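All of the numbers you see were taken from the coordinates with simple rules; none came from a lab. All of these numbers come straight from a predicted model, not from anything done at the bench. Cβ atoms are built from the backbone, for glycine too; each structure is taken alone.
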Structure P
Amino acid sequence: MIHLVSLAFGSFAPIEPFNESFRPGHPKMCLTVDAETPARLADPVLHQLLVEAFPGLAAHECRADRGPRGPRAGIVLVAGDSAANQAHLLEHLTLEMLSFLDGIRRLSGVTCAYASPPERSDVFVECAQPESGSLAALVALEAVNAALAGAPLVPEYPDMLLCARELRTRAAGAWLATGLARATGLSRGRTAAALGALSRVRVVEEESYAMNFSGEPLYRFVGVGDATGQA
């Protein structure tokens, strides 16, 4: 399991030279994470599972270990450094989810591995809205850890992201699974499962009423808050 050590927001200007695609001074999010050691899955297997669940990852450009021809298509894994690879995959998945949540076509990031402790990395991603960043980081971390544990990612995690975006867009009021299913185009069963998963990670909470004639639970989007730190 990858553990989130800290989450912070700021400009983090000193790391901008590590990726020339960073926009100078653009707000960023930093996740400090400890990778799973030893990893239960080989890095290429974890990579493939994430791409199968979130196909947009295959279109990412990666500047890690780039050659003279510039960035490479897809996500580059570094041989012999599973801790850095786990964090790097988390970086790309967080960027993919941020792009989906906020409708931003292009975002940049970088992963910086620690010499000590060797399992630790700082993951920096461009992020203008702390609420979006916190939500993307939480769901991305849950998805990577589910993959490491051998749990299926599809349809639960893409559905979680779709439902979270819809709930966040229309934040007012409580939702039944049937109403959210109509808004997202998902089946009622998949929507209910996604709401249950979002409730588990406290992105939504179930409303309690003295009387509820629908017979269905109602959920309200509460988000995951803003930054735990500023830099």
Structure Q
Amino acid sequence: RVGVPTIGVCVAKNQLENVKEWGKTGFLENIGWYNKDNIIARVDRLLKHLENIKLRKTKSKIGKNFVDGKGSLRIVKTLLSKLFRNKLVLRKASYEDALEIFNLSNDDLVRYNSYTPEKIEWEHHLKWLKDKVEDKNCIFFIIVDNLNKFLGQVRFDINPENKEAIINISLQKNIRGLGLSSFIIDKSVNKLLKIKSIKLIKAYIKDENIPSIKSFEKANFTFFGRSIIKGNKSKVYIKKV
């Protein structure tokens, strides 16, 4: 991350390709295997070569451009993602889930990405949830872990005439950014198809909601077209099933 110009010496086979590729970038000076003849003399020549401050600054800049310092964070997120994947459960929503769904629905990011961004009133929420839970054309899943801790929701609003469903998904803060959305979308679609006969699933996403767009693309939804929904430029993604 600090971009210190480097001389690469291979001491194991699994290092070779990394050293070669770093050499191609211009950041690292690759002198090959540690047991080559005259390696000390070659290192000495390269050290003298790197005495040029302009060259060192150039190489340092290259190194910084390739390393963002977030490798450890990515590793942690990958491990957490694998952990949650093994523990996630989808179950049908019930009226008893009202408070958890209410709090998630009023999360700032959830409201920002919604087509009705105003905060939701409790009484209105209770009526809405009752209607959704009792609606045979709404399949409403709650996402929980193996300890039944609330992690999010996925909802499918179904048009029985054309057998199309509109998907809506929102996740708790603590599992966002872990690459779980596409996994949950896949899991929920598979569960939906065991309950209802559906031909097409649609997702309406605001243009600026890039994370959701990437999640649906990763879940094998395809871009269908553009739409204006309540004044918001949006993309429509579909999945034929």
Structure R
Amino acid sequence: MSHERRFASATLLDDGTVLVAGGENIDGVLSASEIYAPALDAWLPAPDIPWGRVSHHAIALANGEVMILGGVSALSPSPPALPVLVYDPDDGQWHASPGALAPRTLDSATLLDNGSVLLVGGYDESQIPGATLFDPTTGNSVSTAAMQIPRFDHVALKLTDGRVLVAGGSTTPGAGTATAACEVYDPVANTWSPVASLAFARQAANAILLDDGKVLVAGGAVDGSTVR
């Protein structure tokens, strides 16, 4: 890559290339974007994000575009709200999209079957206890039913039936107190329901939906110790 970075986003595009955007390094928050082309084993230039950000979300849309939302633009108290952006692979440019989201980090963003985005937990200057539904078409945001256990640094994954599993995470900002608790959000009923807990409490883990509909959760940490 042309820039060292962490906490960036990486999104697979329809042509098999990967868009990497934003993040941070020793110089601060990045606006730089670039594209990895596996067929060439090369990094290609891409336009800078109009508003650089870190710890944001990048969602691949059905039309091949990539929506960037959330995150923070400055590692300082009270960072400003950030506009939602869309990358169009056809013209290779970033475009403003309706709406702006209050700054938050260590939350999750999941694209639902109806096209809205479920934003769960995280924190800004304090812990964010609830969840929000964001409509990319209108830019409107509405609060959902409250989670049973507020959390951040968790994993969230859409299941085959359209519900969203939220697993693990931390319940206490700054303390690194991991939880094994899991719950499922039903977008039709607008309800949260508890489900079986993880075998190990963990935060900052990874999760993937398997072909049989099961969810594999791996890695993460508990109070600074790696889960294996």
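A few comments on the model shown:
- Taking relative contact order in percent (Cα under 8 Å, 6 or more apart) as the criterion, the top-ranked structure out of P, Q, R is P, with the highest value.
- Computed 1.7 for distance in nm of label points 7 Å out along Cα→Cβ at positions 4 and 156 - originating structure among P, Q, R: P
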